[in-house]
Structure I
Amino acid sequence: MVKDRPILEAKNLRIDRMGVTTLDIPSFKVGEGEILSIIGPNGAGKSTLLMAMCHLFRQFSGIISFKGKEVGRDISPSEYRRHIGLVFQEPLLFNTSVFENVASGLKFRRIDKRNIEKIVMGNLERFGLAPLRNRPARTLSGGEAQRVSLARAFAINPDILFLDEPFSSLDAPTKDNLIYDLEKVIKDSKVTTIFATHERDEALRLSERIVVINNGRMVQDGAPEEVMNYPCNEFVASFMGVETILSGVVLKEEGGILTVSVSGLNIEAVGEAPIDSKVILCIKPEGVFLYPVSIEAQSSARNNFMGEVTRIVSSGFYQKVYLNCGFPLVAYITNASAKSLGVKEGINIRASFKATSIHVIKV
């Protein structure tokens, strides 16, 4: 769903390289003021799509329209690019001061000198760079340099801001602080933002809408909650963090509850699908609960299974527990719970999960 009226639209966008189609997007729209993330694994075509929408490729087929005007026909590519800001993964800074870098786009546009001072300082303040205004830009840390790139992009007051993996080379604390500041600036400025990333947590944090791309094609387009909780296929489910993905056959459907046979065991899930049809069951690890074998099943969950712990992976504040219940199952538990349960490889343990916590995908 596109917010308000589209500011940018692409139709039949296609790029072929050496006989291989690297991008094939029949239709793509971005609403004015929208914050959109394009996500997918490395090599999926995210940056290619971003660069195509910036009209930075010489050879591609299709139509790109900006505010209803076709780029290359109603408006020239160079004029269109004056309306956009672009920040890359690696900061591309001139060998001048921080101030001069942020001012560069304004000087290219021949903005009055007095206004340049005001605009630049305002954007340096936005990104906590004012004390560094006279620092040579190429002596900055990675996080500081990326802040300069962002300040420079915002200084020209773009209609659309394109961000191509801008945080991927930063350490976790630096990235978190920069995302926090960028989020505030984007919301305050209400600038249309298109953000390419392979990190789903970044996309979920910043976006109003997510487009999942793979092999140069759009796979799913929707609100973050929709893409996260209702993936359209196995690829999206896996990419969005579903740890347990099971194939099964529907045995029974009654009152909106499916009974699905998986490896000879029956799993109940909320959903709709014809009897004898094949489905995929997506079970998030946070929806799986563990308790000792000695305790009888006290959970209200419809699905209760005995399983053997096959592997444990520590992930900081919690443990990722891999089980063999006749089918593979993954659960997250806190370190305290893991200790109290005595979880270790080779032990048997009970696992339960609710029918409502399973997402059913029809095959």
Structure II
Amino acid sequence: MPAVRAPALAFVLASLALPLAAQALIVRVGSPYGEPLDVVPTVASLAGQGGWLDCGTPPASQRAGTVFTITVRRFSDPAPPSGCGSVDVDLGVLPRGRYRLLAIEHDAASGRENERRVLDFDVGSVPGPGRCALLPELVPQLWVRHATLGAAAFVARLASDPAYAARLGHPSARASLGGDVVWLTYPPLDDPTLRHYRLTQTGEFAHIGRNGYVYGVPPGDSRGTFVEFRHAGLDHYFYTADEDEIAAIDAGRVGPWQRTGETFVAYTRLGYVYDRPERVGYRFTGAPDIGPSTHLFTVDREECFALAQDPRWLFEGLPLAASPLALDGTCPVPGEVALQRLWKPFGVSNHRFTTRAAVVEAMVARGWVAEGAAMCVLQEPR
């Protein structure tokens, strides 16, 4: 059974203000370094809005395989002495993998169930295959205070000692004005959680912090229709929701590509990035002359890392946002549909994406390989 800890988080995933439409029960999972890692305890934090959680009675918590269930009680105002804003539950040190947290809230007076939240979360591995940053647009930055070197001396050592800079991940460094803090900036795909852990293990730093989004009123999400184009001569497919790209292709400025009539709908930008199942999708393309002749979308951060390390692939940006499959293989958000990925293993390699089973069946009949659901996108209006 997971251990219950005192109701005070010892870590911060990010600095944020909650969206206006947030549900009453807020569930987060993290570690002292931000996201969960397989070398430190994973902690679930449950927070209540519009009332107070009962911290005098430990939450009921249990585990069945990869599924954790935590039940908390909520007081109405005014809160008794045992009321608090949040409660933490230690889930223990978990191996790398995907897990599910079911959080259930009961009313303290009546005992009736108020709400339940399901959160699927990933535990990363320190010695594992590596993964891309969860929020590349944020640009991974850590601010550090060296235990023995002043800011200027630390920056100078990074600039003059290549081996030392390599040990810290080759960051660009900038000292704060008039202070002893140094900002370390890493490439956009670098995972700041893993970087935070590795910097801590050096034992050199008196303090390490990281950047995050701060919201007043969060902006709305943006969504777009991804149009499918086909190059008949190559039997290749390409997708974009970018109006300029669509106009250029329709005008014939990039070759004999034609619309197939197939589309899918997805977020093109998330207005609020925390406490939701959707995440950014990475787009890669084959490097000229050495890479495959294809464009590839993925929300799998380990697959993204493998592609980013492979010289045959080039990172092209973050054109969409979508949900990974839930732990049970379904789409986690009602109204979302699975986007299937197909691969052409013969001739010149290519990928095709579709939400329609009939398209998958037709492509498999032509010799393409069905690689399964890659992510969950929005239901296309009919």
Structure III
Amino acid sequence: MVGTKNLAVFQVAVFLVTVMAAWQVSERIEESSQSGSLVVVDSNDRTHKFSSAPQRVVLTNTYAASVMRMLDIDNQVIVGVSGDFYDERLWPELSKKDMVQQSAHSEIDFEALLDTRPEIYIVFATNGMVDTNAIREKLEPVGVRVLALDFYKYDTLRKEIGVLAEIFGKQSEADDLFNEFDAIEEIVSNRVSSLERSDRPSVVIEHHASLVRDPVVLTGTSQWTDLVSMAGGDNVFADLPGHTTHVDMEEILNANPDVLMFDGIVFDIGFNSYDEGGKCPTHFDYIIERTGFDNVEAVIDNRMAIMSGEFAGPMMIHGLPTLAKIMHPELFSDVDAESYLDDYFSKYHGVERIGKFVCSP
């Protein structure tokens, strides 16, 4: 009996010591997170304070890595990545870093992640396939800051780039980048700003989920709507709620769009990808064979396009002339839209652009 009581007392003591230690660690983490003169707010409206630029960063999506290159941030600070950095031609250094998850949307290997001893983990802020709050709940108690930034929405792109620029002391590089953005946007806006509403093509933007079920369209809060509008088009379903939403096939037929666009996330197109499996023409055949679509203006005029995933990321401004040329080929016939894509890869990634970036019928 005495032994049992002593064991119980010992267990309670261990428990109290553990609780006190955890409380002290939590207090130190909280104190650390609230110190420093560098103050930024991420896209989840979370405030982060830094005393100096982080030296150990984990990121799992290529958009964040691209912005770091665009700001000339030393990639030596990146200590962990996802399997999305498999292409050694585009990511020669990062493809060799420790992998903490299979992709930006997959489950995190928390043991592998913590083994990299990161100071911050950069994650999507509003992507529906990433539970940012759940990640915070697991990482912040052990001292890993979770910085939520998307880099795929036009209305927040500059702000998010500014967050990284502030943290890593790259404000001058950010200013130069924004000046470049302004120059490209001005080239497009000068040609489309005077268009009458009737001269702006109606556009339906379908999500890749449309391949396997009823149509899923991108709405006004999607990353594509702002770009389509800037390029001189109008998203037919901009007023629908949500980021993506299902619609009946009849709704697309009734809208009779001038242009049909499809995001290219599940197609083998983009940098160093050429649609060798022929998914693009197969997809166009699938669309054409939909009941009633032989009478849709976009199908009749062959104004359909599958855009690679790069167009919906930090490359979006450099991709704007390409999108504008799809919307208004006659207005941009003299514009070498592909040269902007070439410049993006040569200037910020240090490589020659290779691959198929747009599929059309």
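Throughout, read-outs are computed from the coordinates displayed, never taken from laboratory work. These numbers were taken from a predicted model, which means no experiment stands behind them. Cβ atoms are built from the backbone, for glycine too; each structure is taken alone.
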Quiz item: From which structure (I, II, III) was percent of Cα pairs over 36 Å apart calculated, if the value obtained is 34?
Solution: II
Quiz item: Given structures I, II, III, which gives the highest value for mean count of other Cβ atoms within 10 Å over residues 60-67?
Solution: III
Self-check item: For helix-only ellipticity at 222 nm (-39500 (n - 2.57) for each DSSP H run of 4 or more, over all residues; to 500) computed as -7500, the structure of I, II, III it came from
Solution: I
Quiz item: Who wins on distance in nm of label points 7 Å out along Cα→Cβ at positions 68 and 244 among I, II, III, i.e. which is largest?
Solution: I
